Structure formats: structure tokens, C-alpha cells
Structure P
Amino acid sequence: MNSKSLVRLLLGALLAVLFTWLIVRQIDWHGLVAALAATQYAWVLAALGAFCVGYSCRIARWRSMLAKDVPGISWFTCAGPLLASFAANNVLPFRAGDVLRAFAFNSRLGTTSGTVLATLFVERLLDLLMVLVLLGAALTAFSLNAASFAGVGAGFLFALALAIFGVLVFPQAFSPLARGVTALIAHFAPGIGEKLRAEVNKGLATLAHLAKGGSMLRLVGWSLTAWLAEGFVFYFAGLALPDLIAPQAGWLALPVGTLATLIPSTPGYVGTFDYFTVHAMTALANSTVAATAFALVVHLLLWLPPTILGGLYLVVNPLARDIRAAKEQEREEEQ
């Protein structure tokens, strides 16, 4: 591990401890235990159902992207690698699951690392688009003071989401601007500019490829369905806790907690996700104790299923054969 990676790891651990302490210092532990004990498990099962719908849509979205280069690829072929990557992200540092998905399953998927990396890039843009839309909608629906709560107004969030949507659907219209900015950076920092130019060109090519024939609109549709399903995971988790007086605050907690995962933290986003989820729930007058119980329940709902399913996939389908296939391919290319 190099010094930069070590610093990132330590920073993430320190921030996780900090945000966990900010929660723990104000908790009535007896109240928290009582709130968790009152959990209504029928709603937890409903939340698990919504979780399955959401991840099914994420898998379908990824399959749709890969199908551009691998016609006929099935939903089930894509399901295992995607769940395994989420499982790895949940237990390993440095987004190791993304690396796993990009490089470890190519022989199973019948594709290349470059193609998978490109799909991950588009996946991130689609998810950011949905989170911004959901946050803007929640701030508007709950009549919250957007500027003080989110740092920016709902209008700015919608404008940013519209810009991302434009890039996704009409990438060619933004190519001159992206390349112009890259050229400007290269003028002042040639080394960084050259690396950035290569990444920008690769990203624009991928977007143009996926935007053909209305494909991007289908991807947006899959993304919207996936995130709405995840919203119901939060909402049903709120209904499962009788001490919450405003379970609908889960629709605000979803985008706020998701954006909090951008902050360096431990695998599984312990502390950061929970602190900002509690903050979002208390914004609608829920008690801190009830909001903390909610954060624990929803965090478990989001963390445990993909970790178990992805882990089981790796146990049943070990990576050894993929590593052997990759080595054989390298030898063939050398010859």
C-alpha cells in the first residue's frame, strides 16, 4: 500500500469515527433499543421486496449497456458480477468492487475491461442525475429551506440534473465545450491535461455509443425505476418504526444519505451515511432516537442483502478460472 492510499484509508477511518461519535453522543440508548424492538417486520419485508426490484433494475440497466457490445448477454450473466462488486465495496476499501467488476469477470461476460469501465462511468452519471432530481423534489415537496439544508437551492439541483441529462442524451453537443476545457487545462498543466484529454475522449465516445437510437432514454428509465424502488426501501423502513412521526422523510434521507457516501469513509460507509440520514430524518421533526433507529435499519437493509448474495456468488463461482483465462489470453496476445 502506497502512502497516498494509506492517507485515504486513515482519513476515511477518522471521518467514520467522527460522524459515529456525533451520533452516539446524543443518543438515549434505552430509547434506541425500545424503538428497534418495536420494529414491524411486515414493513421490513416490504422494504426487502422494494430492494429486490431496485437491484433487478440496476442489473437490467447494466445488461442493456453491455448488450451494445455483447449482443444476447443475459440478465443472469450480469447479476452475479454486479452483486459481487457491491459486496466487495461493502467490505473492502478503495472501491475495490468497481475494480473487481472492471477486470475480474471479463471472460464470463464476454467483454473487455475498457467496455466495463465505460459502463461504470455512465452508471455513475445516471445515478448522480437521479439523486439530484430526488433531492430537489424532496426539498420542494417538504417545503424545506433548501439553501440552508442542502447548501444550494432546489432550482440549482434541477438545473444541474438537466445539464447531466443533456450530456447523457446529446453528448455530441457538449463535445466542443468538454474538449475546450480540457485544452485549457492542458495549456497550464500539460501532464494532467493529456491524461484528462484521453479520459474525456473515452467518456464522450462511450456516451455517443450508448445514446444512439434512444438507448440512453431506456437507461434513464431503468435508473428512475431503480431509484424510486430504493426510495420505497427508505419509506417502508420508516413505516416499520412506529416511533417515527414522519416516515415520509425517508424520501429526503435517500438522496442526502447517498450523497454522503461521497465523503471518505470506511467500507460500507459506516458513520457518514448514518449521520446524514439521521440529519435528514430529523429535518421533518422526527426525534433523534427514532431517526437513529431508522438509519440503522435502512443501512442494514441496503448493506446486508447485496453483501450476502454477492459473497455467495463468489463462493460458488470462484475467480480462479477467470484469472487463468486472463493469463492464457495474455500469452496468446504475446505470441
Structure Q
Amino acid sequence: MSTAKERGFIGAITTRPDIRLFFIFGQDESANTDIASQMAAILVGAERVDIDSDQIRNDPALLADEATSMSLFGDKRYVRVNFRREEGLAAVENLLALEGEANPVIAIAGNLTKASKLRKLAESHPRALSFISYLPEEGDAATAVMGYAATLGLKLDRSLAARIARYTGQDRKLAQAEIEKLSLYYDASPQRPATVEIAAFEALSAETGEENIGGLVNQVMGGELRGTGRELVAAREMGVEPIRIIRAFQRRVTLLATLRAKVDSGSNPGAVVKATRSIFWKEADDFVKQLGRWPSARLAGLNSHLLDVESKLMSVRENLAMVILEEELIRIARAAARRG
């Protein structure tokens, strides 16, 4: 479920000893984590040192010290850093100023704008290598699901792949877990290929009870206030991460904006939805309803607002983030209800 550019970046962890910082950032948090995990897997047996960005903000020398420290048993070593926003810039500058050999640093950040000083430094410095991840379109996510399934010997049609992508909120790690579960169910391999049936996916997904936030998205965007309340309670009880939820809304708004542009050009909403292969037929009426409630200008404004909300969620504690998110989604649902 990766591009050639992504595979090249991952492989650089062993082929580019000149690089001090491998910097992964962007909208797709799941992809960021997955890329970092794949790089770590290549460094078989290496000692991992985790540093929080708050630590290096308060101690700018810590990151460089850890990068140049030897393992207690003389083994290979690497450093993992998770950035929230711009904290720790001085520590990164100290790291990149190091001469001689050093342990690689794999760092993850969120959706940094081009104005970010941290991003500018990582993208411009010769001792740093950066990779930016974007949220996949639903069609691209379905293609990625099919591609990963093929590596495990599974065949599935595009409509089912799109359904798995939606079911997992286009989270690549969750999608991979669903495919791996199906592979075990069918005892499949490249040498023993199997075709996945919808009934098998439905049975397995029902058993696991994986959180599905599609219902919440439809209730909010459709202006269903009571339904929004029920879905918010369910999301909280299942412990769905606020960032996952807000990014699911970003993807929905992006898709609706594309469909709405076609409607504005004179196409029938129902026909536009029906012609969009990534929309599951059971959700077709929801999409038609949402197209009626959200004109293009309002979708553009909502998209900008959701980015602001995401930034706010990234800067607060998780329990407070859920409170903020719930308040924002209720506001959006009320706005949609007024349009109705």
C-alpha cells in the first residue's frame, strides 16, 4: 500500500548514512506511523530510543546527545521522535549540525504548512530527508487495498475494496489488519490464492466490532441532530481517536465538493452519486441529501474550518480534544439542519 517514492524513502534508512533526520509529516497520520514502523523493521535488532518533542523543547541538546550515544551493549541504535507542532526546532538544528557518525533519527509530525519552520528546515537541509503524506482519495484507497490483498494471495473486486477502505476510515493500518484477517480466514497465500466474498468480510468485521465512523459522518453532514448525539456517544464509548474522526470529515467534505461541482454544472445529484463508484449503494441517499444541504461555497468554508479544528485537536490533551470535537460536530450538524 505504498508508492515507489515512499518505498525509496523507507529504503534510505540503510542506504543514506549521511542523513541525520528522516522526517515524515502530512495529513495521513496512519501512513506516517506505518512508514516509520517499516523503517524501524529494516533496522533489525537495533535499540530504539523514544523522545517526546516536549523533552527536546526543554533540552535542545538531548536529541543530538542521543543520536551520538552508543548502545549499552554496542548494538545499533535509532531515535524516534513524535512532534506535535513546532516545538523542538532548536534541537533539530543541533542534530543537523553534527559532524561524523550518528544514529539515525526517525521523526513524525502532523500536517505542517509550508510556513512551518520545522518543515522548511527538514526539506532544505542536506542532512535531512523528508516525506509528505496526503490523505488518499477514496478511489486510491480502494486501489491500495486491492494491491495489499494481492500480496497475500487474495482477490477482491473494487466495490468490496472501496467498502473496506471506508469501513476502516481509510486508515491504512486498519485496512491492512482487515486484509490480513481475511487472509487467515481463507488460508490464502500467493501460492494458494482465494477470492474474497462479501459475506466473509461482513462476518469477520461484525465479530471484531471495529469502530465505523461512517454513521457519524452521515448524521452530522445530513443535519440529523438526534442521530448525531447517538453516534457521538457510540464513538466515545468505543474510544475512537478525535483525529481519526476529524479526518474522516475532511475526506467527506472533499468528496462532496467534487460531486457538488458536477451538480453546479447542471448534473442531477442522484445521477452524480450513482456514477461515483467509491460510494456504497446503501449510502447513496445520504450523499444526495448532503449535496442538497451543502452548496459549494459552504463546503469550502467547512473544509477550512475543519483544518483549524484539526490544528486545535493536535494541541490539547486527548480527553479535552474529544470535548472540543463533539462541540464542533454538533455545530456542523445544526448548520446542516438549518439548510434543510
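Values quoted throughout were computed directly from the atomic coordinates according to the rules given, and no laboratory measurement underlies them. As the structure is a prediction and not an experimental result, all values here were calculated from the model. Cβ atoms are built from the backbone, for glycine too; each structure is taken alone.
Determine which structure produced the value -26500 for helix-only ellipticity at 222 nm (-39500 (n - 2.57) for each DSSP H run of 4 or more, over all residues; to 500), calculated from the coordinates; the candidates are P, Q.
Values: P: -26500; Q: -19000.
Source structure for this number: P.
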Exercise for review: Work out relative contact order in percent (Cα under 8 Å, 6 or more apart) for each of structures P, Q, then name the structure with the largest result.
Suggested key: P
Study note, to complete from the structure: If FRET efficiency 1/(1 + (r/R0)^6) of positions 138 and 314 (r between Cβ atoms, R0 = 25 Å, to 0.05) is calculated for P, Q, the one returning 0.55 is structure Q
Point to revise | Computed 0.95 for FRET efficiency 1/(1 + (r/R0)^6) of positions 202 and 234 (r between Cβ atoms, R0 = 30 Å, to 0.05) - originating structure among P, Q | key: Q
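Taking distance in nm of label points 7 Å out along Cα→Cβ at positions 114 and 298 for each of P, Q, which is largest? Can you show the working numbers first?
Numbers: P: 4.1; Q: 3.1.
Going through P, Q one by one, distance in nm of label points 7 Å out along Cα→Cβ at positions 114 and 298 is largest in P.
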